[in-house]
Structure P
Amino acid sequence: MISKFVTPEIIFGKGSLNQVGESCSRLGSSRVFLVADKGVIQHGWVDKSLPFLEEAGLEYVIWSGFSANPKDYEVEEGALRYAEYGCDAVLAIGGGSAIDAAKAVATLSTNPGKIKDYEGIDLIQYPLPPLIVVPSTAGSGSEVSQFSIIADSRRKLKMTIISKSLVPDIAISDPLILSTIQSRVTAQTGMEALSHAIEAYLSLAATDITDIHALHAIKLISSNLRASVASQVNEAAKVAMGKASLHAGIAFSNAVLGLAHAMSHQVAGQLDRPIGEISAILLPHVMRFNLIASMDKYISIAEAMGARVEEMTPREAAEKSIAMVRELARDVGIPGGLGELGLPEEIIPELSENAIKDACFITNPRDAGVEDIIDIFKAAWSQ
């Protein structure tokens, strides 16, 4: 079997934000389009980055015209601003929303049409400008992935855009930025990273290399997410979660994901809620459905999460992994069911029809029909 493995250049460590200017400069940039979400701006991280851009002799334009779930029309407006200001590189500082928006703007800066034209796999035709990203959350993994998730405002769903062109040139991960994230966001993004790692590990496109990254991410998250949620100043937990997000991102970027994300994208498009919260609710139910496809891998997940499986039957050990995911989600405050988020139960059949068309469904380890997905949605709606 032939497989490809892609990652950006990765700069990791406390204080590594000081590398933004040099990173943009050595990629040939002179005027940077800086994409940042409002929270990152509010907490001062953009202001802290600007002297490093100035020291490198770079001009910059700051753009934050996107919502928590970036919309198609927002990123299309961003691409117009990029061209208007004559920029030649994109720098994103923020969470998954900022990075996804930055990737979409970069795509439209060199490729014609609307962002919906690139929904799917490998539809981007022309090279993107230099792309440098600095994540502010430990969860999306977008800083190392070939994914961009953008909301289609007309269809009210999240489009999955997958292309190796979307892999950033340089990812700068500074765990100090994580100390300003609220505990609720820490929980949501941490569970998002866990869902990335587990679905990548179970994916039909998984390889020995992606399995190493996925299992290590599962271990780090299981050991550190509770502590990271409990305290904004627990530096060791923040560093560990920063590493976990990187490993999970590398895993899912190369192995893709599965049904939990195919379903999550539909719910997020309807409710405009954080996808980490949604995927955390759906993940145990999808894991239960997929169990018969790869029980041995479920046992490895349980072990990575800290279970002692020596005296368990294979079925018991596999079931333990699902129980541990639910327990972790409960401990960090994830709601119990999709109904609690305000999802109308009557819309489930429509969401199920859309989920089966999502690119992430292609690599799910077990075949599923629309009726199967409806059953999973209903189970996740009430619990």
Structure Q
Amino acid sequence: MSVLERRTWAKIDLDVLKDNLKRIKRFTNAELLIPIKADAYGHGSCEVARVAEEIGVEYLGVAGIEEAIELREYGIKMPIVVLSPVFDFDTEDIVRYEIIPTVSDLLFAESLNKYLESISKDIDIFVEIDTGMGRTGFLHENAFDEISELSERYKHLRIKSIFSHFSTAEDEADNFADEQMSIFKGLRNKFIAAGFDNVKYHIANSAGMVRFKESNMDIVRPGLLIYGLYTSKSMMKYIKVNPVMSVYSRISRIVDLKKGDSVSYGRKILDRSVKVATINIGYGDGFPRCMSDRGYVGVNGEKCKIIGNVCMDLTMIDVSGVDNIKTGDTVTIFNHEISADEVAEVCHTINYEIVTRIGERVSRIYYEDGKPIKLRTIASRKIHNKL
């Protein structure tokens, strides 16, 4: 089997990724912290991290310590920040793998400092403030006093950064981002006046970075943008990026079915004669089941409607109007012609979910300098036999 011979695969274009990163670096003077959580939104965290390191990105952001460890074991040396809360049982790995944790409460700060004191070590931390996201972080009403206490009491914790997160930055009809910006700027000024002047401040995600120049402080966190996707169509007017991931499958059967025949689980009864093709992708690959009898895929440049329910491994499509097709032919799930946004619209969800849910059994084929260079398959998973 050659690299390109797969039942279903994702093409990850690292040249496009590099171009997106360079465009973002030209857009802002701030340092970049790029989120590569959830396997880099489905694109493959290790290869995305390698490119980021080569391009000169300052920080990587992950959601959990396991994601950070994977990057370290792959050989990534650059600073890695766990942007979500961590736990007491993570402290040894935080130190062992030189990971920057986010601290969101004084109880964890105390526990982490106690462990560091026992091994006579200091580490950098990020500190999060909740300015209205309602998710994690010190509540902004108490943040100045509590973070000041943290700094005064827990000497083994070096506050490297203080940050917050927009809730509605992509919504141009909502001014809540302005409120959050005002709260965070007020706190930043207060902290700087109190001597926290060597701390890096940041609040901007992808939408915040492009919409609010004043949010481009010391660091920005463009997540979706680096993968060539937008949080909303209105963001396209600010910066041009291109999708990094394309997903394809293959036709495994073509058959003529007549009116009254049934298709798939739940028996979709055909109301006319149809040429039906079966393609080798299903919800087990991350292809949304909500595409059942509603979505479409691309065959020979034609959009072909899905018939019946998406199965775990297979999906049926109407290819009645498509000429010159045969088993083994390539089918487009999404790329520059059928976008992840279109798939998301059918499913009443967001493009984040569409790319992130593409499963690990979908092979990733990485392209660089216009040619395939690496293949990641399900067979490459590590099994840890010793616990």
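What follows draws every value from the coordinates through simple rules; no lab data is involved. All values reported here derive from a predicted model rather than from experimental measurement. Cβ atoms are built from the backbone, for glycine too; each structure is taken alone.
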Task: Which entry (P, Q) yields the derived value 2, 12, 20, 19, 15, 12, 9, 6, 4, 1, 0 for P(r) over Cα pairs in 5 Å bins from 0, in percent, for residues 145-248 alone - done: Q
TODO: Work out which structure the value 20.6 belongs to, where mean count of other Cβ atoms within 10 Å over residues 57-64 was derived from one of P, Q.
DONE: Q
Task: FRET efficiency 1/(1 + (r/R0)^6) of positions 185 and 297 (r between Cβ atoms, R0 = 35 Å, to 0.05) - structure with the largest value, from P, Q - done: P
- [ ] Supply the structure label, taken from P, Q, corresponding to helix-only ellipticity at 222 nm (-39500 (n - 2.57) for each DSSP H run of 4 or more, over all residues; to 500) with the calculated value -16000.
- [x] P
Task: Given 121 for volume of the Cα convex hull per residue in Å³, calculated: source structure among P, Q - done: P
- [ ] State the single structure among P, Q that was used to calculate Cα extents along the principal axes in Å, for residues 177-352 alone, giving 76, 30, 24.
- [x] Q
Task: Answer label among P, Q for the case where mean count of other Cβ atoms within 10 Å over residues 193-200, calculated from the coordinates, equals 13.1 - done: Q
Open item on the list: With mean count of other Cβ atoms within 10 Å over residues 41-48 coming out at 23.4, pick the structure among P, Q it was computed from.
Closed with: Q
Task: Answer label among P, Q for the case where mean count of other Cβ atoms within 10 Å over residues 73-80, calculated from the coordinates, equals 14.4 - done: Q
